[in-house]
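The next part holds the structures, each set out as structure tokens.
Since every read-out is calculated from the coordinates, none of them should be taken as a lab result. Since this is a predicted model, take the numbers as computed values, not measurements. Cβ atoms are built from the backbone, for glycine too; each structure is taken alone.
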Structure P
């Protein structure tokens, strides 16, 4: 199974007791995703989940075990992550009538979905009296980085020409400053500086330049200097044939 070295884990154990007799069957157990925080920066992404169970008549010990599961665009099927504190049984004190155990997972990778699979068991000595399995709701962690994309490349005028590059930020956050370069006849024109582009925003950049040679290609490159950390670095170039 894959490991999860990037995950910083904080575990909190909450055990509560209540007066009264142990509960009769069926065994009561629940698992919840109580918090799911998204962030542009990885340290700010975290989830909190808990499992709770009640004492069962005929069982003197309660245990809870957590599995952290993930799915990503590269691995769309749910799979279990190996991380410290997961995959082990956590035991309640014998006097506890209601047992609650909470897990907090920080520095989640994105884009990815996460969930907890929680196992519960009631024991009497070495004998298992009952067992339950619960799955929390999904914690979705989208990639919130900007994504700069050249969308259009138009040619205007005759002789000395004007080239217009249309671009957009299809990402979920605003971008910082970046540059746009247009290559005509194999030669880059002076770069155009853009102070930034808001999420979902579009803009157009004009480049005065020489007439492109028939049969050659025009190449527009967005964030040519690589200053912006983008969701997809592979979509920054647009190539169009020179119009006749």
Structure Q
């Protein structure tokens, strides 16, 4: 099908959040001397951070916690797993993390190859992301992806979150698009795929980690280069 609007997710789809977050948190870990407070192994700390970050993001997308709580509590809970209860330090660490994170630039394999391919075919490309405005803008700049996208729709600009229908409708409105000629490409089965399905928008699930598929999608791919077989 000749789509008139292609909507991408950013984190975990194009921009490698796990790799970039690990690099950023490693810098924060080193400057806060957590090893002297009993957290000797950085990888152990990052594993706990990732666990809590995933869980809190799920609560955030469901509207059960606020953005500010998500930001500091992921650090606090990770430290608490090592019996360190220090809320001021958690705020300090997450502030530093959010300054460093957007400067990182690792993307998934074939990202630029595919984006160049789609632009050469004159597809209008946009982003729909639950991330924060300033952070996402920094990521796009650092990774040299900003120029590929006509519109960047965030949870802040749309005042809604994937998978809520409001963010998808907002995206369609500002791109003058419609559901029948649009497609959503993302890694998250709940936020990206179910959200698109509920709006009758075609979906392409990017299954980078070869996970079990639970939510049906129009197409499923294991790496980005496979988009060239579909679009």
Structure R
């Protein structure tokens, strides 16, 4: 049975009498396949928050599940880019659609054709655990991007590429896990945005980040290495 839109209230869409979606699942809403996230599940309704403009959306249009949560794509090239709120690269969107964001636009967050100089730091036979660095590449002239084994993976290196030039989706190493399964690792990871990245420990923030803006440095000082948010219109 096809899942369809039952009601629309601004960015909130409901589907009735469906058990096909899970909490926090990424879904595609309507004929334009707008990106949304399941924020409520009950016996009667599934509630979805749509992260794009819902103008023109109609009751009865289909809703498609993805079977996965909303994820961020992590890898080389992310620092040198500018994204909207759902990690669509704005510069590429301008080239494709002009100055206005087109609903339902699907672009890779990372430049999949860009070539990086990669230094592979492991060799065949090495035992790697979660968080181990297996290659590095210059992200910017000042920042080196380190590619690490995902948090839920351990194994023995069965293949390691030579140092050289690679794209983000090229296989850099292969790991054989304890159960004999072989995993291919590229320079890209996809991570659920509402799942915290694990860490061995957190260093205390002790140095201020001097922005030169008196209103920030005086009223809302920011720690170097910390995080800050400046509220604004959604997607800006």
Query raised in the report: Upon calculation of mean count of other Cβ atoms within 10 Å over residues 99-106 from the atomic coordinates, which of the structures P, Q, R produces 18.0?
Result: Q
Query raised in the report: For which of P, Q, R does relative contact order in percent (Cα under 8 Å, 6 or more apart), calculated from the coordinates, equal 24?
Result: Q
